[in-house]
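What follows are several structures.
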Structure P
Amino acid sequence: MRYIAGIDIGGTKCAVSIGVLREEAFVCDILYKERFPTPKEPRQAVELLVATLQRMAAAHREVTLSAIGVSCGSPLDSARGLVQCPPNLPNWDNIAVTAPFEQVFGVPAALQNDANACALAEWLWGAGRGSRNMVFLTFGTGLGAGLILDGRLYTGTNDMAGEVGHVRLEEDGPEGYKKAGSFEGFCSGGGIARCAVPIVREWTAKGKPTGILRAGQDVTEITAADVGRAAAAGDTLAISIMEDTGRRLGKGLAMLIDILNPERIVIGSIFLRQEAVLRKPMEEVIAREALSCTRRVCEIVPAGLGEQLGDYAALSVAGNLLRQHDKADADGLR
């Protein structure tokens, strides 16, 4: 067994986790976890994260860490372990996050963006386990991708590979990535809500009832959760909105299937909760748009780690670091 730590840095909350790797099957169990609000000053936040991990490890004497993984939003420089002003952490300008952990704990540390970290978690321990070519889609507040290509994480030239939400699907439509009609504009929590508002407004103006609106709720306050809840209850308008989202999802996935030729696409968050209504229209569009030879070898599945995916993401960065070191040792490269 080897112990690893995961550090999750978010715009409002941070989390520190300690897990244990069962070597015989390379399975990770989360042992201890703490959360706290993200301090406003970045260096204070890093110091608190280091101190929290120190205290947690000291409280459990069996824990001797072998690696530390850090997950944070993009942009970042993973090679140098720097966070570079992601939208949810605008004052984190070239903040070193791996070096302080390496200095204190004397073990290797690695940094990845949150989509890549989730992709690693699903590949190592979730629905992507056993695959060599896998795409993970976040499909939550935003839409991003993590790419496992030929048995390894692919991050691109400057850590920006997988920004599929920026791709434009239509000339017009809801905005995501500051681009109207983008993949994220249609397939994200905010995008679903933005699609729903004018449709519900027109529907209710005609005097038609809908379960999307809660009692006393203004139409501008509609969320993706409202649409999903109503669709699950059988509301016809909500179902039609989600089915249209499924068609847009299918269009984006067809491009990924043809370009990357993956054997598996794993989708989290909204797909987990709304697969029943999204899958059929998604598959209809994929059948029409993707090459049959690439479509045939690709399965599309919900995230296997479910709602625990975020808990495993940063730990998977540490786990993957150990895998790389183990392989280098086995190949005599270190």
Structure Q
Amino acid sequence: MSLLEVNNLTKVFGGRGKPGVRAVDQVSLRIEEGSTFGLLGESGSGKSTLARLIPRLIEPTSGEIRFEGQALHTLREREMRAMRERIQIVFQNPFSSLNPRMTVRQLIGEPLLVFGRAKGSELDRRVLDMMQLVGLPAETINRYPHEFSGGQRQRIMIARALILHPKLLILDEPTSALDVSVQAQVLNLLIDLQQRLGLTYFLITHDMSVVRYMCDQAALMYLGKIVESGSVDQVFKTPAHPYTQSLLNDIPSTDPDQRMLEHVSLESDIFSVRWSGQGCRFSPRCPAAQVGACKTDDPALVSVRAGQVAACHLLR
């Protein structure tokens, strides 16, 4: 059963006589209940903008957002506020996301106060239960964010997001600000919490290995558009889009005999080569780009195999 469906979602920044920036461009995706969906892409591809569009922290320009079958894009602000109890976000940098003047008790318990779910001794009990669940010592309840390590601050963020018992957790680069050893601890915690609480995750990251470790489905985003999606096995074992292939080649391998995929070398980053607005948005960096359709037509997503789609003229 689909918990979240996004159809042709678009967000344009700017305008007013000047061409706007299409940060999210006609994005469609579906997330099944109890699964983990991974969204991959370089910085600047529009991933975090999409994460904020889903709970309408920013308003979409067009498109549909459906959560448990309900059209979120049509709700009034008061109705949408109530829906946010069931859709929570864990942001990238826990230190900048936590008020340094609030204690752990206040930080984790604040959503309960805001939504009127608990106060007093009941609030303290629920905060302590959540701290135990995420692996925070009870005696730290009156400490401030600066007294914790990066991994512990991320656990505070996770506890804060879970205190209202949401169904969907949006994880926006949840481990990118952490040391490698701490990343593994946080990822294992998230997997354990998903199994224990029946959570659904929408994971946003630039790290292919994190998606391979955690996710059931994966999609690649480039300059606001989904260029490939499918199961994790399909995306990692039989990548169809040159962009996917290039990112996979950046993952270090311990196998000296592993062959690099063909036509995938990228020497420039997403900001160093400008897209003219015509043709395939990846064509300025694509080593397999051809004169013709690649330069003039924006490719649509086409089926590669059952459950896997990609937007590339070379697949036609």
Structure R
Amino acid sequence: MIDPTETAVMLIVFNRPEHTRQVFERIREARPKRLYVSADGPRPDRPDDVASIAATRKVALDVDWPCEVKTLLREQNLGCKTAIKTGLDWFFAQEEDGIILEDDCVPDPTFFRFAAEMLEKYRGDDRIATIAGTNYLLGSQQFEDSYYFTKYLFVWGWASWRRVWQDYDFEIKRWPKFRDEGRLHQVFPHPRSLRYWTWIFDRTYDETLNAYDYQFFFSQLINHRMSIVPARNLISNIGWGSGSTNTAHKNPEMGMETFPMPFPLRHPEFMAPDERADTYTEHLMFAKPFHRKVRNRLRRIVARWGGQ
């Protein structure tokens, strides 16, 4: 039987001590034997960062169980995408595999065992890129197995291997050729999805977007890999609001309920992306149909007026 405490955990934090406390409590319950803490430094135009960052780091380093702790605590601010990317470089330089949690991704306790078992089972299988903790289906689809495969990549609580991260290209240098040869159409044949992902990767290539995960997804696509998604959600993202870098408003996928993973795991018979699940996820998270965009816009207007 796999011992989940042998799987290293990386915690990425910044300036939100209360969010970090909720995630850290779950890590404390899991009692990993190796914990990595990566933290960006204060922004030069935000003097209030100094105190909040210090408080956050104190929470993240309050280890009271037998554990080897390694830290990457920056004095200067690198910005979200560079800080996370270089932190992951640091982590995978020392670990063959592991679990990654950001300061707003609260895992169900069973996520640690699920990730550890998946890391072991698919260790040498280059068809698999990551193990996700988040299931965005909102209960719309039921599975007989413990997980399914997806062409997407989700980073609200995930696990992976050095063998995958070493293919990561921060600058996605091969994107123009991939785009111009029409290869994205093979992955996203629907015109709306094709337009959306072309726009995303164009903005990632020209560094308009402040994100590290689209580059990671691009690496998954060009290497023809899949990710694993639990049959029910194992991560609750609590990071919406004014202090969030990328999620200022609460959308349906924010704060989702989590459910324990039953063991022993039931493995799918076939290794192929679940097209029905991927279509639902695409419409919820990415290339949203027009009616969903309007509904989300109205929710934000109502929330803004309600706060006045």
| At a computed 20, 40, 32, 8 (P(r) over Cα pairs in 10 Å bins from 0, in percent, for residues 58-129 alone), which of P, Q, R | P
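Can you spot which of P, Q, R the value -11500 was calculated from, given it is helix-only ellipticity at 222 nm (-39500 (n - 2.57) for each DSSP H run of 4 or more, over all residues; to 500)? Intermediate results must be reported in sequence, preceding the final value.
Details: P: -13500; Q: -9000; R: -11500.
Derived from R, not from the others.
Assuming 20.7, 69 is Rg and Dmax of the Cα atoms in Å as calculated from a single structure, say which of P, Q, R it is. If you can, show how the numbers build up before the last one.
On the way: P: 20.9, 73; Q: 20.7, 69; R: 19.0, 55.
Among P, Q, R, the structure yielding 20.7, 69 for Rg and Dmax of the Cα atoms in Å is Q.
Where a number appears in this text, it was derived from the coordinates with a stated rule and is not lab data. Just so you know, these numbers come straight off a predicted model, no measurement behind them.
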